[in-house]
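In what follows, structures are represented as structure tokens.
Values quoted throughout were computed directly from the atomic coordinates according to the rules given, and no laboratory measurement underlies them. Fair warning: this is a prediction, and the values are worked out from it, not measured in the lab. Cβ atoms are built from the backbone, for glycine too; each structure is taken alone.
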Structure P
Amino acid sequence: MEGAKLIIDEIHREAEQKINYIINEAREQAEQIKKEAERRAQSKAEWIIRKAQTQAEIEKSRIIANAKLEIRRKKLQTQETFINEVFTGLKERLSSLPEEEYFEIVKNLILQAVAELGETRVRISSNEATLQMIAGNIEEVKSFLKEKLGKEISIEIGTKRETIGGVVVENQEGNVRVDNTFEARIERLQSELRSIIAKALFG
């Protein structure tokens, strides 16, 4: 009987050891699973934070970029308004020049156009007041051209055209012309003038 009891005790002891081993193993696995879950949760949390930070930076950059574009648009709009006002003022100034000063300008515009055409017979068009002024001082204009070009220039008074001032000079055939009206000259110089005005206004 004593021997049977020893065997039973040994069986119990081994069973206890196995149970404890299984329990400890389960605890370790549970701890590992818990740690892994925590690690994954932490990793996911960090990923969510990084994603939110990235989205925030993207949104911040977008807002800043849009703000810069809006500032640039308003600056250009303001610049354009100022420039147009300057051009309008320039045109008003040119259209109201004193007659004597205007006549000197017209003579030089005719000279430049005739020299560019290389013709001795030309036709001049402009607004009615300018044509009347040229016609009334035609000999002075011819004398001025002869003095500057060294040759006689025949001038025909052409048709009236809408312009604030200046002249259009063309050959007798009318197929080659130089537009020296104030509007045309401003347009040709507009890019340069725009740059000068913009720099003066906005630095």
Structure Q
Amino acid sequence: MTTLPEFFQRRSDSHGAIILVSGERRIGKTTLLLKVREAAQHAGRSVGGFLSVARFVDGHKTGIDLMNAATGETVALAEYREDTAGAKTPATKHYVFNPDALAYGLRYAESGQAADVFFVDELGPLELERGEGWADVIDMVRARVFGVGFVVVRPELIDVACARLDLPPGAPQITVNADSRDRLAGELAAWIKARPESGS
């Protein structure tokens, strides 16, 4: 995978760039992208897509809220459960998903896919292994009509994501950790500010 400094130097004006964002659970991938979203808006860039924001109660993660990247509006996306066996709606090992919120996510992606900065947080087992959830967003990412797209993928699904998104060898990937998160936010903010708008 290409390192970000190399990518910044080569592709500062590329249209349809895809950057995979990965890292262990709860390391701050969405936190990083929220900072990128804010920087893009401050720079006058359009944003689209969606972000999955953790919901905490008394320090414990109780669920996930879906944010419309364009407006900042949120809706409950998923609830945490120790055991999701028997769930009547889409579910992973510990999360039961709200079908209405999944539909909202598809709408946010469809309406925002031509933005200067496009967010897909995230493509996970539902999409990449089971063809459920936001699987239709995969084709939107592959279409590359956005300026730059940030796609969150957990480490164990990177190879699957690259194959499904038709990413070539050397496609850029950000690995987020506690030490790199703030530095990456600054680098990405400066990079986005220097990029032309999608319609330019």
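Observations on the model:
- In terms of percent of Cα pairs over 17 Å apart, for residues 101-156 alone, the structure with the greatest value among P, Q is Q.
- Ranked by distance in nm of label points 7 Å out along Cα→Cβ at positions 37 and 181, structures P, Q are topped by P, which has the highest value.
- Mean count of other Cβ atoms within 10 Å over residues 45-52 - structure with the largest value, from P, Q: Q
- Computed 27 for percent of Cα pairs over 26 Å apart - originating structure among P, Q: Q
- Origin of the derived value 19 (relative contact order in percent (Cα under 8 Å, 6 or more apart); candidates P, Q): P
- Value 0.25, calculated as FRET efficiency 1/(1 + (r/R0)^6) of positions 61 and 85 (r between Cβ atoms, R0 = 30 Å, to 0.05), assigned to which of P, Q: P
- Looking at mean count of other Cβ atoms within 10 Å over residues 149-156 over structures P, Q, structure Q comes out largest.
- Label whose coordinates, when helix-only ellipticity at 222 nm (-39500 (n - 2.57) for each DSSP H run of 4 or more, over all residues; to 500) is calculated, return -9500 (choices P, Q): Q
- Among P, Q, which structure scores highest (criterion: distance in nm of label points 7 Å out along Cα→Cβ at positions 93 and 125): P
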